[in-house]
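Colleague: These notes open a run of structures that come right after.
Bear in mind these aren't lab numbers, they're just calculated from the coordinates by the rules spelled out. Quick caveat: nothing in here was measured; it's all calculated off a predicted structure. Cβ atoms are built from the backbone, for glycine too; each structure is taken alone.
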Structure 1
Amino acid sequence: MVKKIKILWVDDEIEMLKAHLIYLKEKGFDVETATNGQDALEMIESDFYDLVFLDENMPGLSGLQTLTRIKEIRPEWPVVMITKSEEENIMEEAIGRKIADYLIKPVNPTQILLSIKKNIDKRRLITETTTSTYQSEFGQISLKINDSFTFEDWVDVYKKLTYWELELEEGEGTMDEVLLMQKSEANHAFTKFVKKNYLDWIGGEDNSPLMSHRLMKSKILPLLDTGEKVVYIVIDNFRYDQWEVLKRDMADDYITEDESIYCSILPTATQYARNALFSGLMPSQIKDMFPQYWLDEDEEGGKNQFEGQLIETFFKRYRKSYSHAYRKINDNETGKRMLDQLPELLNNDLVAIVFNFVDMLSHARTEVKMIKELAANEAAYRSLTRSWYSHSVLKDLLLKLKNENVKVVITTDHGTIRVQNPIKVIGDKNISLNLRYKQGKNLKYNAKEVFVVKDPDKAMLPKPNLSTSFIFATYTDFFAYPNNYNYYVSYYKDTFQHGGISLEEMLIPFMVLKART
């Protein structure tokens, strides 16, 4: 049995609205009435209503006064204000008190019905419409997956899948499984594409996509060369879908001048991708040219502790004398100190700032049960990222930069994927620890399950030993050791990891923002 929608209509001239009340009852709604604010409040305290229609101009308690009291008693209830007045200040005050809708008298039955559907039936209508539209596009996306032969094709596929993931999130989840299957299909095909082309991309620039080690030269240097000051914000471990969510929160303050997707190098891990991002070099080039700024996997110490120095090497290679500053933000205290130093920092041509929160969130989700429950799925993970941004130093920084004559760039070093399927790997005690790639000697694995780089030189990766090779996990796979296998699998399954090959890890956002004036 479908529950009847219950409506309270408050108006001191309720007798004149009989035609509207009859119309709504014929449509199946349960409508009760009150002729003044005080009676309405007593009814609200003792009963439940899905929606309240409230006249603004009533004797005794006015509509706005009644609205204030309703929001104190039932803040979650939608209230539709109805008024004869078109005065802007009344509209603004009503909207400021979080009304659900605003109608001007005389209202007709169609307006009333539309307002009810918009506020009560919205989720069902969105679900039905979105589901229907996605179903009609499902076949086109599948064809596009099968016909994607260039990097640009895959960017288009990933954007479409992300768009529908965010759209379907607004509904009841009836098509979630279908979308997951289509994303899995896309990742399988994308993996084949990467296996076929990756080493050629590294070997030459002509037909290769924009990649980590070319970003400074292709995107940052042209801005500086035109005389712009640049604040270069790198959010570690940040995905395209997360950007699409945060972009909406930034829209009041910034417009996007340049928005694109570039390709992370392999491994899609901070040690490799972010060092390449700042230096403009591939990892093996960094090790050969600046060994003091590179630590191998088996060496102790932070693997990204020389990023400021790597920016300096980039400018020197291109004979640029641009001044620069570098900051890494791991917590609010460090962030607040950076904000205090901002006037001094902005004396430089380039200010590079790394925010580590999203990466820390990803790791915490693996290690802390409460965080894993808070970010139980992709939608919750995006929501948690958005919540962080709303109260973050990054948001404070962007608000401050609005008033500065600078170009704001936001990007990342790599994305992340939620892993599901364990695959076995065996190596010696020096094998790297990452779950999505392994570097080491005498690795044993199923070659059909991985992307193998037996000669790291071809991928421009460091080779601590002559027999060192790399293997990369694909799809939603992750590497597990045979020893204590069941415990290892149960601990890491359904966690967010990075380092391997997937749309989510490799296709990552780059944006240039301009402050709204």
Structure 2
Amino acid sequence: MPLPLPSITTMLEVLDTAASRSLDRLTVQSGRISEVGLMRNAGRAVAIEAALMVNGDRNKGIAVVCGKGHNGGDGIAAAGFLNSWGYPVQTLLTGTADELDSVVAEIFAEAGIEVTENALPDTTPLAENTDLIIDALLGIGVDQALRAPVSDWVGAINAHPARVLAIDVPSGLSADIGEIKGAAVQADLTVTMGHHKIGLLVASGPDYAGTIKVAYIGFTSGAFDDDKMRYFLFGRDDFDRLHRPPGRRTYKHRQGKCLVIAGSQGMTGAAQLTAQATMLSGAGLTVAPCPASLQLLYAAGNPEIITLGLDDKGHGLFLPEHVPQIRESLEWCTAVVLGPGLSRSPQTRKFVHAIFDYLEVPALLDADGLMAFTAKMDLLNATEAPLVLTPHAQEFAELFDHELDEVMADPVGVLGEVRSYFPHTVVLKGAPTLTLLSTGDIVVNSTGNPGMATAGSGDILSGVIGTLLSQAYDPDEAAMLGVWLHGRAGDLARARYGMSAMTSRHILKMLPRAFTEFNQQA
């Protein structure tokens, strides 16, 4: 089914191999442009970026290493443009001109260039003055380890000191899951056609693609199958479009009432960070129930947070008998954040399950709140309350019965499996963070950095998304907005404090600044 939110469909669509090939075919069938025209436009786009990479210096040599398929055709077209612009171009073909199909053969004839056929790195090495290599070996569709001569060229390209531009995707990288079987070209820049490819954004993709630029070469629009899973890239413009600043006559009860159920003995910091994040991301009121023996720790340094002490007999844990005591708060709030630092004790697990007997407002489940449902997914599937789950890879593996290695290697694939039976929004935290929408589509986040891999970062994300849920954003919107804002605060923290020294408190400090980048005037 199509996405029901009109504002979501304005996001940049990201393609896999099947969708890319379908778009090629449907564009040509529409009569908008021919296959040769698409290849010519792709070659021109690559040639322009190549000229920029050598700073327009026509004394710098450019080598174009071409396979026999259409990726090679894009490379031949680029070589033709560069040659006509006066750049010294060495064009190397892994096969022969006779092996080219009719489309590539027409481009070859049009380019009017000389090529070295059956080129091998040992017998036809790259010219000594090569300052830029264009990888036009394979492109999309790689699903097995590379074989000679392509594998030989990948090794030679990676060993050469020249900068590298890859066409569509670096050769050897899966355009579907970002996987590498054996080896792949290490690019400085990837020029991808029409749309981002999902494999460039996940798993090993960002490590091999370098900077990614999308070339718009004449594809038609609206040519996608709505019954299949779609991918989107969430960026600054999407945040600006979806975010609703406070109204001029608003007041604290309208700005969201968040109930943060988090923390335990030794993990009070998780509760503090989560509750602080709700306030710093715009919640009007935050109440934090807590074991009475820990109440002073919860309240310390957090004057904005209302704490509610629960008699815990000194255990430092949430207990099943606490649920009736916080029932009034469950009815009062407009969203619940449940889980950071709760502990995995059997008593706390029962407490979490009992909360669901009274849960009617949107809720975010994280960390120990999620793990309470391991082997109890029927409870999550049965609830009518809107949910956002925010697992990291290990938690996802345990909750949805996958191997950790599988989740790490193919996060898109495992989310695709979950979409078939799980009705709620799932935020799979990682690099990048992926959000499985309740509609079954996947959104790739565009912010964040490795410095955010620090204790407490996920607690802050829980608070941010919890605030948005409390402000009547639906779970899909709250997840996308919250993940982007959290990542943006992390990027601002990196700029100020440095990536290696960042802590979660630095991310927390940057939340208000991240908001100031947008028009907050009512």
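Colleague: For Cα Rg over 2.2 N^0.38 Å, find whichever of 1, 2 sits highest and give me its label.
Modeller: Values: 1: 1.19; 2: 1.11.
The structure with the largest value is 1.
Colleague: Further question on the same structure: Thinking of 1, 2, which structure, once mean count of other Cβ atoms within 10 Å over residues 35-42 is computed, gives back 21.8?
Modeller: On the way: 1: 18.0; 2: 21.8.
Here the read-out was taken from 2.
Colleague: Where is relative contact order in percent (Cα under 8 Å, 6 or more apart) largest, in which of 1, 2?
Modeller: Values: 1: 16; 2: 12.
Ranking 1, 2 on relative contact order in percent (Cα under 8 Å, 6 or more apart), first place is 1.
Colleague: Still on this structure, please answer the following. If FRET efficiency 1/(1 + (r/R0)^6) of positions 43 and 139 (r between Cβ atoms, R0 = 41 Å, to 0.05) is calculated from each of 1, 2, which structure is the one that comes out at 1.00?
Modeller: This value belongs to structure 2.
Colleague: Could you figure out which one of 1, 2 the value 30 for percent of Cα pairs over 24 Å apart, for residues 19-194 alone was computed from? Mind showing how you got there, number by number?
Modeller: Details: 1: 54; 2: 30.
Going label by label, the one that fits is 2.
Colleague: Given a computed value of -11000 for helix-only ellipticity at 222 nm (-39500 (n - 2.57) for each DSSP H run of 4 or more, over all residues; to 500), which structure among 1, 2 does it belong to?
Modeller: On the way: 1: -13500; 2: -11000.
This value belongs to structure 2.
Colleague: Then there is this: Quick one: distance in nm of label points 7 Å out along Cα→Cβ at positions 267 and 371 came out at 1.9 when computed from one of 1, 2, so which one is it?
Modeller: Details: 1: 1.9; 2: 0.6.
Label of the source structure: 1.
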